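Right after this note come the structures.
What follows draws every value from the coordinates through simple rules; no lab data is involved. Computed from a predicted model, the values in this text were never measured in an experiment. Cβ atoms are built from the backbone, for glycine too; each structure is taken alone.
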Structure I
Amino acid sequence: MIRECGIILGLHRLPEAYLLESNAPIAFTFGSEDEWFLVISSGLLKILDHDEVKAAIGHECGHMKCHHIKYHTLAEMLVRGVEFSLDLAGGLLNMLSPILRLMLFSWHRESEISADRAALIVSRDPAKPVSLLRKLARVIPGLNNPVLEPLSTHPTHEERINRLLEFYRSPEYRAVRGKVDWRLAISKAISPICRFCSGSKPTLSLFCPKCGRSQV
């Protein structure tokens, strides 16, 4: 599934994946531009079906595709550095620190929306990322409090679902879907195995030497 999500989203490398033995239903990514890591907990796998797991992986791969890992780190370092400078300046300038923190939280929330879109792109069916979010809302109810949203790195689950469905109905999604379908067709065409008869074929051959069918 990770490989499939990587192909669909056009990742330039696949992450190194780990299973975290934990009842907490979580998944996250970390690393640098040179090395990515994806961690999924056993607790998350227990509550999701196959397609929901794929949506979760697509979400995390979306963070990689959008370079959120790097920018999350840089943003955090920036805020900490500015806070240090403001502490030295003192006075009214210190009032900017919570404002910057709120701006960072807002950016984090938007990055989650982008990653949700990646989950939709790999799933094709909006029902899967939506059911994933609703399951998480049931097991982690505190994350669905709109009052606390400005102080959270994640939007409420209902906001995420609404934004996801809005994107699904947009011309932007249809354009992305066309690009993905073409990428998948090309990846199948250059496979060493025929997608029809499963016979071996030259990697760059568009026609199977065994059954003769076109791979695109």
Structure II
Amino acid sequence: MPEPLPLRRGLYAVTPEFAAAADLLAASEAVLAGGCRWLQYRDKTSAGAERLARARALAACCARHAAALIVNDDVELARAIGAAGVHLGRDDGDAGAARAVLGPRAVIGVSCYADFDLARRGCAAGADYVAFGAVYPSPTKPQAKPAPLALFPRCRTELAVPACAIGGITLAGAPRLIAAGADLLAVITDLFSAPDIAARAHAYQSLFEENTP
């Protein structure tokens, strides 16, 4: 497993639903070839055995690229495949419980939506990063409450952990988020629907190199 810490600023790819495992792996390979080093496996539809097989294949893909695989919502799946960590939503348990299962080196992220108090509680429980969103209207979660950009500098000042922006992010809207203080950009649609996924991933990653604090 690649050394997961410290969290590196950059693109944080989140997989959409793919009917075929081969398509998921090909798209993820392209994302990593483009320079992304954080990949979250998010799968709400596959059955347990299929999810395990896909997660194992993604873990091997990430290992080839010295990238970190984060599993969405499922601590036991993350443990089973030796993932770099897990990302937890509001109803998926707390960071402390995940840490007890995955160990001290695991990367644990928590969704905080537009609620800074959730971020504060997540950090107190041991989260390594917090995610705010939707920063823009999102096709994945169209009912999500807008998250103000003021959350990002506040996170940097008060919590001193990396902050991830998620929700409706496009290459055109990304620089504004980085300037506001987002350390990670979680992107689904604008990345995986791009005509050239590797080139789009590289373009996102390059934004961070251009905006080094």
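If Rg/Rh (Cα atoms, Kirkwood Rh) is computed to be 0.93, which of I, II is the source? Numbers along the way, then the final one.
On the way: I: 1.07; II: 0.93.
Derived from II, not from the others.
A value of 21 was computed for relative contact order in percent (Cα under 8 Å, 6 or more apart); which of I, II is the source structure?
On the way: I: 17; II: 21.
Among I, II, the structure yielding 21 for relative contact order in percent (Cα under 8 Å, 6 or more apart) is II.
4.1 is what came out when distance in nm of label points 7 Å out along Cα→Cβ at positions 52 and 180 was calculated for one structure; which of I, II is it?
Working: I: 2.0; II: 4.1.
Here the read-out was taken from II.
Could you figure out which one of I, II the value -19000 for helix-only ellipticity at 222 nm (-39500 (n - 2.57) for each DSSP H run of 4 or more, over all residues; to 500) was computed from? Spell out each step's value before the answer.
Numbers: I: -19000; II: -12000.
It traces back to I.
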